[in-house]
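Several structures are given next for inspection.
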Structure P
Amino acid sequence: MTLPYLIRHLSEDDLISMRGLLAVYSDAFDDAETYSRAPADDDYIRRLLASPEIITVVAEIDGAVVGGLTAYVLRKFEQARSEIYLYDLAVAQAHRRRGIATALIQALKPLARQHGGWVIFVQADRHDPPAIALYEKLGVREDPLHFDIGLEV
């Protein structure tokens, strides 16, 4: 069976697709301020896409980005391995409930292994039942606390 969408790992040459993914994030997270106020320049985006510490995967339909994820490779000291932090995952509203988010996570798994990953971890907001349901379907739930520590002096 052919999927109606293409899942692919972005490289430093995929600037247009990354900009498309940022637009999906902006809409899905309802956060135009963060994604539009002061967008990063092309060179910065290319450097991130080229980084071995960042994994970005998109879902496209007819060349248009309809979803994607960004994960960070966190190298560990206690063993020669990494944890993969799935930081952002979003699918455009019109394309949800089609298995795209699951396919994106499945595509991340072999990439995580290539980066020495032994586990992928992700956070979900308590007020986001669809995300919680997706992650419970794919993994084991833990209930840690998350704290943001400001950088003011």
Structure Q
Amino acid sequence: MDALDRKIVEALQKDGALSHPDLAQKVGSTAPSCWRRVKQLEEAGVLRGVVRLADPKLLGQTVKVICQVRMHSHTNENVAEFEALMRGHPQVTECYSMSGDWDYLLHVVAEDVEEYEKFLAHTLLKHPAVGAASSHFALRTVKYETALPIKG
């Protein structure tokens, strides 16, 4: 990636709806050049899907939970089933396999504590390979950023 590619990635992370002419103006290039470069960045996997960020509060998702999960069984089958369950559950917005004392870290959203409790009791802790979970409720968001730093 050269300096122009980095500018394009940085601009599109902030506003994925930029038209090619607007992007070109923002990064100091031409629209056809930007179009070609965006296509190349997409083909290389640097740029992935275009999304619009929704405001969780306005959608009634006011509870944010960071949940640590410890598995008591790490067979390939149990891990695959657990990860498929997490990928398929819309309340789980992020799921990370971790090193250290806990096996997974989840970011979970819910309308209220009762909804989270239902997820915890009826989904997460019902999985046969899950041994324990520890929930941490976010009081407020200090920083939330989706854009990655672009070095170069």
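Starting from the value 20: which structure in P, Q was relative contact order in percent (Cα under 8 Å, 6 or more apart) calculated from? Structure of origin is P.
Using mean count of other Cβ atoms within 10 Å over residues 32-39 as the calculated read-out, with 16.6 as its value, let me know the right label among P, Q. The value was obtained from structure Q. Between structures P, Q, the calculation of distance in nm of label points 7 Å out along Cα→Cβ at positions 104 and 120 yields its largest number for Q.
When distance in nm of label points 7 Å out along Cα→Cβ at positions 40 and 96 is computed for each of P, Q, the one that comes out at 3.3 is Q. In this comparison of P, Q, the computed figure 46 for percent of Cα pairs over 26 Å apart is attributed to Q. Identify the structure, out of P, Q, from whose coordinates semi-axes √(5λ) of the Cα gyration tensor in Å, for residues 8-55 alone was calculated to give 19, 12, 9. It traces back to P. Comparing distance in nm of label points 7 Å out along Cα→Cβ at positions 24 and 88 across structures P, Q, the highest figure is found for Q.
I have 4.1 for distance in nm of label points 7 Å out along Cα→Cβ at positions 16 and 136, calculated from one of the structures P, Q. Which structure is it? The read-out was computed on structure P.
Throughout, read-outs are computed from the coordinates displayed, never taken from laboratory work. As the structure is a prediction and not an experimental result, all values here were calculated from the model. Cβ atoms are built from the backbone, for glycine too; each structure is taken alone.
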